[in-house]
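These are the structures, in structure tokens.
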Structure I
Amino acid sequence: MLPFSLISKYLSKTFLISFLFFLLVLTGIISLFDVIDLLRRTAPYENITFQNVLYMALLKAPRMIHLLLPFAILFSSLSVFWRLTKTSELVIVRAIGVSVWGFIAPLLVATFLIGVLDVGAINPLSVSMIERFSRQEEKLGLVKGSSLSWSPRGFWMREIRENKPVILRSSTLKQKGKTLSLENLSIFELSENEILKQQLESSYAVLEKGFLNLYDVWIITPGKTSEKKDYMTLPTTLTVEQILENFETPETVSFWNLPQSISFLEASGFSSVKHRSHFYGLLAYPFSLLCMVLIAAVFGLNPNQRQGKILFYMMGAVVCGFLFFFTSKVISAFGLSQTLPLSLSILGPILITLPLCISLLLHKEDG
């Protein structure tokens, strides 16, 4: 069968419509629970309106889509195969000489493209919207604290000091025991109206016990002559533990920035295991979605479904799909603990599931 034949287009269209339906339903259900949770959190705050809650729930939607994609793919594939069997279209397609791979191929191609789109576009979007969600939480007073962010170009921090915002940027960080050294540090002290009051430029700084020790400092004040000091100390709420905790959340980094961020972490003396695991997981994500299609095909493409066994086959596919998903998470945890090689912990479930499903489908085709 030609890849762009009428049958391929029909199957692709049916699959995509079913996929969008299940994705919207699953996202809607999870978002409803998310709204309820946000309403519970914001109940004590009189200044937070229902519109604020809906806006925050919307900001989390792209992250939900990424988590729900495997199940939407599984359910939509089962729906397509069940419909083919129920309407006898499967029998007709097989009668004209189309193999099982002929009508699975359009679904596999569509699924792979969905996976690529999720990794390349939805993932950066979700990272951006989660950052907005965090800023919204701080703005509404739901969380305290300082904002930490970093990129391959440097480390950024925003803290409130005496009710005035202070922004720090460093090009290089290196951990040394319980202290942290920062190179090429810039400190921007702002007024309450976000107007620059003073800028400090230090070639080297050390963070320890709530104080920031600055060396070779230039003090730049608008309208005044710049002043240089060999050493000065500033109080700060920033701690080494806070920075380490922030670095342990690779989900806050876009897929396209992960390779450079991993290099940045390793050069700074921080562990990059979680970020490398997350990056490998995103690379393998489209193939994980293909596993869901093949699992659905193993259980869904069965001519005996019209003999009262449809519920049994559907439940088997759902159980196996969930088992594959959670097994992948468990095995990836072994990679994070370095019990297994990182690449093996990510690819292992896929390398087992794909050949197993293909062999079962070949057995059905030959049998």
Structure II
Amino acid sequence: MNWLLPEYIQDMLPDEAWRIEKMRRDVLELLRVSGYQLVVPPLLEYAESLLINDSADMDLRTFKLVDQLSGRTLALRADTTPQVARIDAHLLNRQGVARLCYAGSVVHTQPSGVMRTREPFQIGAELYGHAGIESDLEVQQLMLQALALLGVKQVHLDLGHVGVFSALMHIAQISEDLEKTLFSALQHKDVPTLNALVTGLPVEVRAPILALPQLSGGVEVIARAREVLPKTQEIMAALDELEQAAKQLKPLAADIGIDLAELRGYHYHSGMVFAAYHAGSHDAIALGGRYDDVGKSFGRARPATGFSMDLRQLHGLLAKQTQPKSIRAPYLHDPALAQVIATLRAQGEAVVVDLLGQAEHKNELNCNRDLVLRDGKWIVLHTNN
């Protein structure tokens, strides 16, 4: 049974592999013409470089091993963003705006969702050096444009803002442990637990914290939030950003939702967060947000925002496709045949040289045309395959 793979690890066979490769090229081309520059970080690094911001979730998701050369702990990347932050901080060291993109496999110790692989093919973009909503909107629009380019339709976009929760925590002045417990209860929308947890908090934050799980729905949620949340500068600014983003992004999404209890990556993100959903998937199909402190671990925190998506997950949402049919050529030492094959390949045609020349294997070549010699010339004829 040594041909079996571990659970939630799969091969990509030709039809899937070629299509995902085309998806990769198409998204990277969109990012290229939008001014993003490609970087290719290594698959493994020292663990402390990848486990930034004391993220317990990332720690549990990351495979670790001992480096036989240094004796230090290495880790296989579970997310590419920390690596891109390191590149921005120390290798490029630009003072202005840096737009970077990437595409490659990441590895998880556990699948991140229902029917998900432990080896996603992650593609994404990061924008460093700009703190305004303009950069948030740029990456959000790019994410939605990339999904449309790939043929993923009827996308629902969810917007949230961790600044609302962090502002309430600042008012409450509570311990880090209690903050983490509140965060967990909000993520699960566990109202009974929230009721118990807020009992000892300052009166001005009890009702707002309990209101957060109900502040979920359409864009009208923003108006309700303005009524029930403290009117601090940070909270009002967060709601203004959500309102502006919902307005700007409306033409690109089937519908837009607001969820102020969505604190995914709270200890990672620092501002607006967003996720795209589709009826064909139990989990978000693309994720992103602002993470201005992500470079702090590398000694150079810069404003940053970005998005990522898993091409293997997205491939499962698209209609099945098979590879285009090829042209079959005989195996002959004929300069004229070689020239015709070269010309056809230069035109983008796939020409397969049939080494066996046996009819019983003909279907395996995926060909529907043959190169045949007629009146001294090699021509392409359609077959019945």
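Readers should treat all values here as calculations from the given coordinates under stated rules, not as data from a laboratory. What you are looking at is a predicted structure, and each value in this text was computed from that prediction instead of being measured. Cβ atoms are built from the backbone, for glycine too; each structure is taken alone.
Some points to look at:
- Winner on percent of Cα pairs over 19 Å apart, for residues 24-159 alone once structures I, II are ranked, highest first: I
- Ranking I, II by distance in nm of label points 7 Å out along Cα→Cβ at positions 216 and 232, the structure that comes out highest: II
- Read-out distance in nm of label points 7 Å out along Cα→Cβ at positions 56 and 88, computed value 2.8, structure in I, II: II
- If percent of Cα pairs over 21 Å apart, for residues 224-335 alone is computed and equals 57, the structure in I, II: II
- Test item: helix-only ellipticity at 222 nm (-39500 (n - 2.57) for each DSSP H run of 4 or more, over all residues; to 500) calculated as -10500, pick one of I, II: II
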